[in-house]
Structure 1
Amino acid sequence: MNDTNGINLNSFDGWLRDGGPPAIVLREALVPVEGEGGVVFPPTFAATEDRTFKGGYNIDEYGDGKNVCLIDSVGSQANRIEPIFAREDYEMLVPQVVVQAGTKRINLLDAGHRAGDAIVRCSALQNELRRAFLADLDGNAEPLAKLAPTSLVFGVWDSRDTQSKRPRLIASTIRAYDVKSLHRSAQYNPATAYVDDGVLEQAVDKKAADAQAERGFVHVPASWSHGGVIAAGGIRRDATLHLAALRLLRVGDDVKKTESLRRYVLGLALVAFTYSPPGYLRQGCNLVPDLDKKREFKTVYGDGRREDATVPGATEPLTHGLAVAFAKLAAAAFVVGEARGVSFDPELAKKDLAGDEKPGKRKKAKVEK
């Protein structure tokens, strides 16, 4: 076997066989760059239609006075990590599929629904993708791995067509505990009193007054808006690599191809899992590791044992560099799918919009040749 940095192609085979550990978990304490007690701005969400949730921060309250606030969702974390596979250091690990949509070039790695996204569904790859999803439903994930392998790592659901669904192998979420919500108020003052100075006429109705406010010609107060939170109970990133779910991948009854597929997807998953995503999440939310609290990075076994995550059979810790070394070996053995450059097809989009099948209904398996 080829050997790189002590890693070879079968280094992680124990994880890929029945009886292997169900998961690798990471638990990491984070702190605002301002330090402990610094104000953090979580994402805001729209209200539900029934107004059960009135919009704003996603804070779950408990009867004992404690609460948990979502800082970055599992989907958002995936969208921050997946695009690394378009970078120079990683691009050789996956096929680069780029869709030209008007004047924009969109890499499939940036598409929110991955292989199930409209941007690629309505392109020349439509039928090939459909065949890949149908093959996956029949127990052969190899065609999807050749075309969009990160869909097998971060999860995909072909909800608009075949209903093929693959769970996330990697789930990462950032939450803040026992938060205290803050509010802020502001006052906009125009450069001059346009109406009082006779530069503009007084607004005669609400529509005109709103227009003057919107365009910055009058004083505008902004009272009691979201002002961030202080996490009294700390901030933590929890991430899991679900090896048990990875072991569900197969290429029909072909043992050798199944082994090669699992090694390849594991390599990608390890690269993504050991990568440290940027801590700058949004304006007012810039997080770094809390060095005063030890990071937990464990391999979890079926009998409940938790051991430091190391390369199987070795004592050296599992690092990002070792993950990349293994991923390169696994990718070469699997043979990465070819790069593609296709155009978004407005006519296919029109047909897609005009489809008379009900959402969630699986279409017939007929595919154009």
Structure 2
Amino acid sequence: MNKAESIHSFTEALYDGATLCDEVLYMTLGECTLRVRSNSSEHISQLTRYFSHVVGPAADPDIEIIAIEREEPDLGIEFTDWKREPGKSGRKDSYHDFSGGRLVRKVRTGMVFLQSAAQRIAAGPCIRYDNQVINFINAQYMNWLQNRGWLICHAAGLVENGRTLGIAGFSGGGKSTLMLHMMEHPEIDYLTNDRLFIRAEDAGIQAAGIPKLPRVNPGTIVHNPRLHSLIPAAEREALLALPNEQLWELEDKYDVLIDQVYGPDRFTVEKPLGAFLVLNWQRNSDEPLKLQRVDLSERRDLLSAIMKSPGPFYQFADGSFFDDDMPLNEQAYLETLADIAVYEASGGIDFEAMAQRIDQILG
């Protein structure tokens, strides 16, 4: 670690002489207020459209994020590759730690992020890679939650009758597809797509989400009429002509704007956790859908689908950072979910049949 490196020196390098514009985005998430500033009015407008469901009034922020629109930064330093989670391949993130902070570089895009208790900066082609800025903003709220005792889960969250259903699954398990099937029911609200947070409180186990919209693959879109507008008709027809296995494997994410697709007032920030569902079904199985309640203490294989690494942006309350070789606290998850009904879905994938069983699970 180079003693000459500092938050100040890296902040200056990432700003590269940029001046922040007058437009500001404020977001209200429960008790947390975030403020986002940029040197680009266009980027602030872009982010305001995306986060429209949580835009709030001007207030003293708990967290401030700066997004600098510029060319890919070259800081002249060495970055270390962040280890991918099991089942993931390829290089995605790299990092460089210095006194009081961490730099994270996205390998594919060259975007660079400064994470510290004092400064949170995204720098690079922010407008082009707005999704990475969105993820960085959400990472700050995720840090805020985890520093207050919330556990991160790799799960979607739906709310029905005031109770949350967490939906976890192994890679490619279709939790986003199932969630969007369920959103067809007007009595069901959206909590979160891929990051669910849980915490034990006096009133029971609470669930909280982050303001990230569902991101779905073409295979989900072409089979859901509600989503057809996300892809031009000619392209949809070409995709439908592909073999199912090839269509399923396509990785080309599209954002689903919940308020535009399903109507306004379908968002929830926090609700009690009613049950958890783990999708352990298989695309190539001819077996009918099977749903059974399980004990996670005896099914650690299913617990692994629920637990989630905090990732390279996570900074503990004492200022230290999460490392990619730190083990996750299985016991904390088991204790928090001890009194929550957890179900395993096995057999063949059947979204329609599973949607009909959701009432049974929350009941």
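Things worth noting here:
- Read-out Cα Rg over 2.2 N^0.38 Å, for residues 60-219 alone, computed value 1.16, structure in 1, 2: 2
- Entry that produces 0.85 once FRET efficiency 1/(1 + (r/R0)^6) of positions 124 and 180 (r between Cβ atoms, R0 = 41 Å, to 0.05) is calculated, selected from 1, 2: 2
- Among 1, 2, structure where FRET efficiency 1/(1 + (r/R0)^6) of positions 84 and 188 (r between Cβ atoms, R0 = 41 Å, to 0.05) as derived comes to 0.80: 2
- Test item: distance in nm of label points 7 Å out along Cα→Cβ at positions 52 and 92 calculated as 2.9, pick one of 1, 2: 2
- Read-out relative contact order in percent (Cα under 8 Å, 6 or more apart), computed value 15, structure in 1, 2: 2
- Calculated for structures 1, 2, distance in nm of label points 7 Å out along Cα→Cβ at positions 316 and 348 is largest in 2.
- Structures 1, 2 were shown, and Kirkwood radius over Cα pairs in Å at 23.8 was computed from 1.
Rule-based calculations on the coordinates, nothing more; no lab input. Quantities reported herein were computed from a predicted structural model and do not represent experimental measurements. Cβ atoms are built from the backbone, for glycine too; each structure is taken alone.
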